[in-house]
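Laboratory data are not the source of any read-out in this text; all were calculated from the coordinates shown. The model shown is predicted, which means the values in this text are computed figures rather than measured ones. Cβ atoms are built from the backbone, for glycine too; each structure is taken alone.
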Structure 1
Amino acid sequence: MCPMKVGIQQDMWQEVKGKGLPLARRRLSACLGSIGHHADYRALIQLGAFRYDKDGQIAGVVTQADVEDNLQRLARRNKDK
């Protein structure tokens with residue numbers, strides 16, 4: 001597993017529509033959300049780590065803002081437990 005490109009959901013949705021695949025947008029969103037909110041995925045959000053697109057190509061890097069947002073989300077999640 002590796003960090004996903006920011007906006008990967010939109011990219012994937014365009015491909016679903018373009019290929020006429022029988023997948024609801026809500027299902028795609030739920031699937032990506034289950035990955036993106038998982039603690040193992042959150043642990044991958046490290047400064048400078050590469051982000052990958054739907055085709056497995058490098059499509060950016062994790063920024064300091066991404067790391068800070070990730071830490072805030074983890075803190076909220078731990079607070080709720």
Structure 2
Amino acid sequence: MRGLAEATTEPAAAADSLAVYNPPTDVDIAAAELELMAPYVGPAPIGGLERQRVAQMIATLEGAGAVPPGVTPGDVVAFDLLPGA
């Protein structure tokens with residue numbers, strides 16, 4: 001998870017690194033993708049699930065037609081199983 005956090009804070013460096021291991025990578029596109037991902041990665045602890053952030057992601061997926069209307073955070077995450085819930 002630390003690598004994901006670093007990749008979204010330093011997208012150009014991450015894109016350059018990706019291109020080393022996957023030469024066909026377009027570094028400008030890879031860096032732009034990482035920049036677009038950044039708001040979805042933080043600011044909560046990486047890997048954490050918060051009800052409001054899950055609701056926002058569901059809304060994004062709903063808007064894209066990827067999930068049907070009416071899906072709730074409780075439908076996809078068992079918050080009662082999470083530490084500190």
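I have 23 for relative contact order in percent (Cα under 8 Å, 6 or more apart), calculated from one of the structures 1, 2. Which structure is it? The structure behind it is 2. For distance in nm of label points 7 Å out along Cα→Cβ at positions 17 and 73, the calculated result is 3.0, so let me know which of 1, 2 that is. It traces back to 2.
Please compute mean count of other Cβ atoms within 10 Å over residues 25-32 for structures 1, 2 and give me the label with the greatest value. Comparing 1, 2, the top value of mean count of other Cβ atoms within 10 Å over residues 25-32 belongs to 2. Source structure of the calculated read-out (log10 I(q)/I(0) by the Debye sum over Cα atoms at q = 0.11, 0.23 Å⁻¹, -0.33, -1.13) within 1, 2: 1.
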